[in-house]
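Several structures are given next for inspection.
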Structure P
Amino acid sequence: MSTSEFVYKIATEAAYAPARTASHFLGMPIDAKDGYIHFSSAGQLSETLRLHFAGQDGLVLLAVRSADLGDGLVWEASRGGALFPHLYGGPLPISAVAWEAPLSVATDGSCILPEAVR
């Protein structure tokens, strides 16, 4: 288990926009399919963006306070055995989002992350 202050969610602006006026975010289609909301740690973000979001713009990066997710946040082995944060048991409460930033990912998968990512 990790004790990261923040976990990060990558979403499309179109999917996340309605959540700004709601109390929760249901996640992306892959989250619904898998039965939990996928997150990345700060150290995992670049690779997640490269593998799953190359060539995409109109993205938003959400910094989510880990402590606000309670026992629903579970760190599980995924890519290469690394522990990835997943949220089980419900949608992401908007109150847990500390900040958000727009993102674009180049076709080669490179991306400049906000300085606040830690």
Structure Q
Amino acid sequence: MPHLIIEYTQSLATDKQVVQLMQVVHEAALGSDLFPERHIKTRAIPVQFYRTGSGSDPFIHAQLRIKHGRSDVQKKALSSGVLAAIKAQALAAKVITVEVVDMDSASYAKIDLTQPDC
């Protein structure tokens, strides 16, 4: 945990720019000191078809899915850090948004097949 999911307008960035975008978002989450690096999972999803308001302005939206238990101050710092990291990439997005979503720990299930059974 967390899951960092970046949606972006497909035509907005080259593959190299997307890899860099993922890196800076990952580093911003790590820099929050809320998660160990081994728990951070970052992925980018290109969006080919979309509509924003009354047009089709290019966008980037980062959803930061975390287990509950962080304070509002911690979540605000996390979202602000990720937003600043994305903005610094100077991509041609007209809108950049970041949201922190508390996941329900009771319904979250995980199996790590890289770890031996205890």
Structure R
Amino acid sequence: MKEKPIDWRGSSLRDIKDDKIFTPDARREAGRQLGQVQAGLDPDRWKPFDDVGAGTKEIIVDLDDGWFRVMYVAKFPEAVYVLHCFKKKTNVTSKRDKEIAAARYKAVIQERSKK
């Protein structure tokens, strides 16, 4: 099976590369998990996040230096769309983080409908 490319949405690539948001260990683990998704596998730790958009999933990276999340949708054949990458500060995903991911999901759906 051919690996799907990653389509980074909004500031997601910049955020995952930002040392103030993702530590090097968190970035490395998130990258490993995204590699599994690209190969058609599930990440080691994830949960569905359908309230952002149908088929959206959240990669869970919990390390000693923080809780990190990568929201993505991989149900489309052409790419894995990474919607949002962030460091979680509480047990509940913030409304702002959900809104960012939902807006980017909506943009993906609109773009795909024009093809």
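Please state which of the structures P, Q, R yields 15.2, 55 when Rg and Dmax of the Cα atoms in Å is computed from it. The read-out was computed on structure Q.
For distance in nm of label points 7 Å out along Cα→Cβ at positions 51 and 67, which of the structures P, Q, R scores highest? Before the final figure, lay out each step's value.
On the way: P: 3.0; Q: 4.0; R: 1.4.
By distance in nm of label points 7 Å out along Cα→Cβ at positions 51 and 67, the leading structure of P, Q, R is Q.
Every number in this text was worked out from the coordinates using simple rules, so none of it is lab data. Here the structure is a predicted model, which is why all the values come from computation and not from measurement. Cβ atoms are built from the backbone, for glycine too; each structure is taken alone.
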